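The structures come next, written out as structure tokens.
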Structure I
């Protein structure tokens, strides 16, 4: 495992993401959320997942002096022309919580038949060695599924209670963490990121 990976700041204050990414990276990696350093979230002004992930990674690296890992992810619903997309975390408005976002999604899909409720979670991960890194590492993962008509399960976060994984027949919120990490968009992206880091070898400070 490259030495640069020993300690990395995660550009997120989302406890669910911290848990998932730490579990995926394993004990050889120490993930430190930016909240440990008092770093306030940067405004996500990008119009793509990649643009927002780069903004967040560079911001965290600038204020901590550590390599930074950032993800931007969201739910894309086909019948809604890809919405909520980059607005997934604030779909029901600024400061909206998961419950409010889920309620708005259910309302937007009211009356839509099962066959047309196709959707996917998309995750873009970015690693930078510093705020001015000119060659950031980028990895993407996609998890195809369908939107349920009512929430199921008590695990996960975000839209997990409404997202049906077709292979298991379970909502994302019903999956155990290990199973979810083998299926999820974030798990796929992080596996690719680990490969990129390993191929690059030791780098960074």
Structure II
């Protein structure tokens, strides 16, 4: 006999589809929403609807944006000769929190993983190369330290150097196999300051 109402089961199933959310956490979230005032649940629902309607990719760096350009690309106060390459938009937030970087970004949209079907054509690599339109650019590779992140960085080095870019990789202050979005500000600051040319 099923003890959970179908609508609650569906909500738990949907929460469980989110990354990092297991069945127990999904159930806790679902029951929290059931206990919350209707206004709170509706605010959450509206926030999700709004973000899906209004947020798109920046036309330059592929970060999330409400306009054609994200705030970093729209800023006149950023160094346009330095590009920090990250796997996903969430990585930008961590680097910005450290206060260690004043250039621009480029979001690849993931890391190379042939076994998962993620080939160079499926990432924003050509758009990155098109941004390097003259020698002297500095490109900081801030991909993750997972096998896929390291493979992606190695793949990019040859392409970027052929364009005349100075290429560096953030220092190994980051734990192996972890994502940038989970790093604290001090670790990110030290990794950015300790980057080495490749």
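Only the coordinates and a few stated rules stand behind these numbers; no lab work does. It should be emphasised that the depicted structure is a prediction, and the values quoted were computed from it without experimental measurement. Cβ atoms are built from the backbone, for glycine too; each structure is taken alone.
So the values come out like this:
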read-out: Value 31, 20, 14, calculated as semi-axes √(5λ) of the Cα gyration tensor in Å, for residues 25-128 alone, assigned to which of I, II; value: II
read-out: With helix-only ellipticity at 222 nm (-39500 (n - 2.57) for each DSSP H run of 4 or more, over all residues; to 500) derived as -13500, matching label from I, II; value: II
read-out: Parent structure of the calculated result 3.9, given that distance in nm of label points 7 Å out along Cα→Cβ at positions 41 and 73 is the read-out and I, II the choices; value: II
read-out: When relative contact order in percent (Cα under 8 Å, 6 or more apart) is computed for each of I, II, the largest belongs to; value: I
read-out: Structure from which 3.4 was derived, distance in nm of label points 7 Å out along Cα→Cβ at positions 9 and 161, options I, II; value: I
read-out: Volume of the Cα convex hull per residue in Å³ - highest-scoring structure of I, II; value: II
read-out: Which of I, II yields 21.4 [mean count of other Cβ atoms within 10 Å over residues 81-88, calculated]; value: II
